[in-house]
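Structures are listed in the sections that come next.
Derivation of every value follows stated rules applied to the coordinates shown; laboratory data play no part. Predicted model only: the values in this text are computed from it and were never measured. Cβ atoms are built from the backbone, for glycine too; each structure is taken alone.
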Structure I
Amino acid sequence: MKRVTLTDGTAVPALGQGTWMMGEGMMAEGQADRRAEIAAIQAGIDHGMTLIDTAEMYGGGRSEALVGEAIADRRDGLFLVSKVLPSNASRRGVVEACERSLRHLRVDVLDLYLLHWRGGVPLAETVEGFEALRRAGKIRRWGVSNFDVEDLEELAEAADIRDCAANQVLYNPEHRGIEFDLIPWQRRHGMPVMAYSPIGQGGRLLRHPALLEVAGRHGATPAQAALAWALRHDDVVAIPKTGHAERAAENAAAAGLTLSPEDLAAIDRAFPPPRRKQPLAMI
């Protein structure tokens, strides 16, 4: 599995696993889905996607609980990421939220803890909470999510920007505005991008003729083509989500797919790269 280096020198898999909208089937009628989702996470781990991303917001902690069940007795070798809501991002709130997440996940420490998006709490206060958690051994590093260049520049005034391990943002062929300024800014600071929804939402992207054409040339799926497109960068981690074990295996195989200049040109024609600053896309 290709690796991406974080700001502190830690190498993580370029392909991980997202868990948004997973773990919703808590009642009896949802147990089949829950078992399938657990099997999908475990299959992803078996295929090298050992970075797992979740958040306290996802299902009010149910996604974290699902991950905790999936990784029981498999914690070693995993890179666990969770996120704190901006409403909980005060100095004290960050600590309390992290402790809840750890209980849901049934682990003692998070490898990366992110601020989910900007809120009303001053960034310096949130960083104080992150650093308190790091000193206490409850997180190994911290980062942010849904931050644009201006947000990162403000963060750099409140903290040593080298302590921000990553920025998780929306990135796929339909949403590539970050290529204009955010990716270059992060690259200058050695901060990788963590791409959420790298294969889009609702399946529309995967039905696009350009991705179907590219996938067909390689005997691959459109999802694999979209993931390979994101992974053409050496400093992007993609975290696709699936609740099916066979799809997890397919996603992992995308790490071995290299798109040709012809492939990239076809995607550029269908989804032109940005020529000016764009508002940061979020879902």
Structure II
Amino acid sequence: MVGVVTRNEPELSWSGFDRAFYEQKSASGRASEPTTDGVNTLACFADAATVRERPALAARTRDGKLATGDRPDLDQSYVCPTNESYREGLLEMIADAGRASGDVRLDDIGFPGAEYCHCDRCTRRFSESEFDDRLDWRASVVTEFAAAARERVPGDLIVGLFPDPYPGHLYERSGIDLEALEPIVEEFVVPLYDPSYETTYWLEALASGFADRLDARLSVELYANVEIDALLAATDAVEPHADSVLYGYDASTARAAIRRRAADARDGATHRPDERSG
């Protein structure tokens, strides 16, 4: 099964894709009305526009550094996941998305990194909680948010994951407890983006690592704005380990690759990912 991830609503109905995901709210903070033609996808606590306009909402380290995209350890700015007003607004958006598309995908549902968040609110809530370990408290925050989202999604709840399947790493990095999430999440998406896919062995390693860890469905998302041959090699590397392969942000190239693959299959051609691995 193959799918497309796009910001352009007309591409949701293009032939060749079994499923389509619409970026309703991006990590930049751009948001649009939910669509009925694809799976609405929301970047939850990654929100550059909100942090830029209201820095007090940003997650912060123990020494007060804000979670902004100009930091070398972050690719985007992040709102603190315990901020109630932002959280409630986000849950309203999720409910609207669910009413429109049934299934909903949520990305960036956790903390931005292991050193976050030490704002006054997080410090107080941890001290008042039943937890002795701050990592365990953070995981409870993320799981509670996912459970609240689950109540508002009538179809499948789909969650994006940072691409690190090593045991304990997602828990320490983002507060994501896979064992706690699996009972309420139907599918996980792992984006494995590269600007060229000149090698593919790492794609297979990461995809197979997640396949071994998860009981829920697994989709791997590839960056489609690359050469078609490279995209096909990347597809061959991850497809054996995933329930579906998604192509992000270049629907034309993705569709061309799908057509090439189908034509090669009819002609008896075989793609060998190891030929492109290093």
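Between structures I, II, where is distance in nm of label points 7 Å out along Cα→Cβ at positions 106 and 130 highest? Show your work: numbers first, answer last.
Details: I: 2.9; II: 2.1.
Across I, II, distance in nm of label points 7 Å out along Cα→Cβ at positions 106 and 130 peaks for I.
Have a look at I, II and say which one yields 4.7 for distance in nm of label points 7 Å out along Cα→Cβ at positions 122 and 218, as calculated.
Values: I: 4.7; II: 2.9.
Only structure I yields this read-out.
Quick check: 22 is what I get for relative contact order in percent (Cα under 8 Å, 6 or more apart), calculated from one of I, II. Which structure matches?
Working: I: 22; II: 17.
For relative contact order in percent (Cα under 8 Å, 6 or more apart), the value 22 is produced by structure I.
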